[in-house]
1. Going by mean projected area of the Cα convex hull in nm², which of structures 1, 2 comes out largest?
2. By the measure FRET efficiency 1/(1 + (r/R0)^6) of positions 12 and 92 (r between Cβ atoms, R0 = 25 Å, to 0.05), tell me the structure among 1, 2 with the highest figure.
3. Suppose helix-only ellipticity at 222 nm (-39500 (n - 2.57) for each DSSP H run of 4 or more, over all residues; to 500) works out to -17000; of 1, 2, which structure was it derived from?
4. Taking 0.65 as the value of FRET efficiency 1/(1 + (r/R0)^6) of positions 68 and 132 (r between Cβ atoms, R0 = 30 Å, to 0.05) derived from one of the structures shown (1, 2), identify that structure.
5. Identify which of structures 1, 2 gives the largest calculated value of relative contact order in percent (Cα under 8 Å, 6 or more apart).
6. Can you tell which of 1, 2 yields 4.3 when distance in nm of label points 7 Å out along Cα→Cβ at positions 28 and 44 is derived from it?
7. Can you spot which of 1, 2 the value 0.40 was calculated from, given it is FRET efficiency 1/(1 + (r/R0)^6) of positions 4 and 60 (r between Cβ atoms, R0 = 25 Å, to 0.05)?
Structure 1
Amino acid sequence: MKMVKLELMVGTFMLIGILCLGYVSIKLGKVELFGGDFYSVSARFDSVSGLKPGARVEVAGVEVGKVDRIALDPKSGDQALAYLKINSGVKITDDVIASVRTSGIIGDKFIKLRPGGSDKMLKNNDMIRETESAIDIEELVSKFIHGNVD
């Protein structure tokens, strides 16, 4: 009888430990199990070179969302569509400017949002109209080296 009680206590302790480990892993990995509390917007860019899904979206240096996915725009065929998940508590005006930026000299790419002065706010599945594409450092260096700088 004592052995069964001991095994039951050890099993319960192990189960609690595994559940705690799973919770910490999900929180540290920022994994969304049940959809999360956000809304989606998209932005069309000429180039999103180096931008990856999961990259952060910032307003004034504060992370307000992340890049959900990136796809080729089926309408134009030569532009990229970035789908962004924005935290539901963050309101973005419809005249916001989205820019693909680099953190540091050779850091990760992210999207910087600069709000405008409009009173209208973007809603779920709206499109950001004003965008600035990523600067391709390799292309600039190549132009400089070969003397094709305008």
Structure 2
Amino acid sequence: MNVYAESSAVLAWLLGEHPGGGAEQALGAADLVVASDLTLIECDRVLERAMALGAQSRAQAARRRATLGAASDRWVVLAIDSEVAARSRQAFPREPIRSLDAIHLSTALVARNLVTELQILSLDERIRDNAVALGFDIAPAA
């Protein structure tokens, strides 16, 4: 199984939130994990914000950042390039969606041209609804 790891699922796994167990299982079982630079940016921003708000210590943030770094070192991380940007500006099957969601979906579409049988790993309903409409299987299964 090959998965595109969207931020909501990665964060649920990283923070130990429910239903992060399904995300952890999908990430662990994947033959290949593809992500966007945006996934890593969003995860790092959540860790910074949680630290700034006192929701986690500097040590907790460092451990989580190290966990993410070790995992993402084994992933294929795609840049937000001109192809992704151009697709992000177009309509999606289930509008309205947010700009960052459009970037995730566009990156997954680009990745699907490179990787066969790519599932989208997401806990965000807007992403999941659009992914299904675009012909992707989704994980964790509903």
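Readers should treat all values here as calculations from the given coordinates under stated rules, not as data from a laboratory. Everything numeric in this text was worked out from a predicted model, so none of it was measured. Cβ atoms are built from the backbone, for glycine too; each structure is taken alone.
1. Working: 1: 14.5; 2: 8.2.
Once mean projected area of the Cα convex hull in nm² is worked out for each structure, 1 has the highest.
2. Ranking 1, 2 on FRET efficiency 1/(1 + (r/R0)^6) of positions 12 and 92 (r between Cβ atoms, R0 = 25 Å, to 0.05), first place is 2.
3. Clearly, the read-out refers to 2.
4. Numbers: 1: 0.90; 2: 0.65.
Traced to structure 2.
5. Working: 1: 24; 2: 32.
Between 1, 2, the highest calculated value is found for 2.
6. Numbers: 1: 4.3; 2: 2.8.
Label of the source structure: 1.
7. Values: 1: 0.00; 2: 0.40.
Derived from 2, not from the others.
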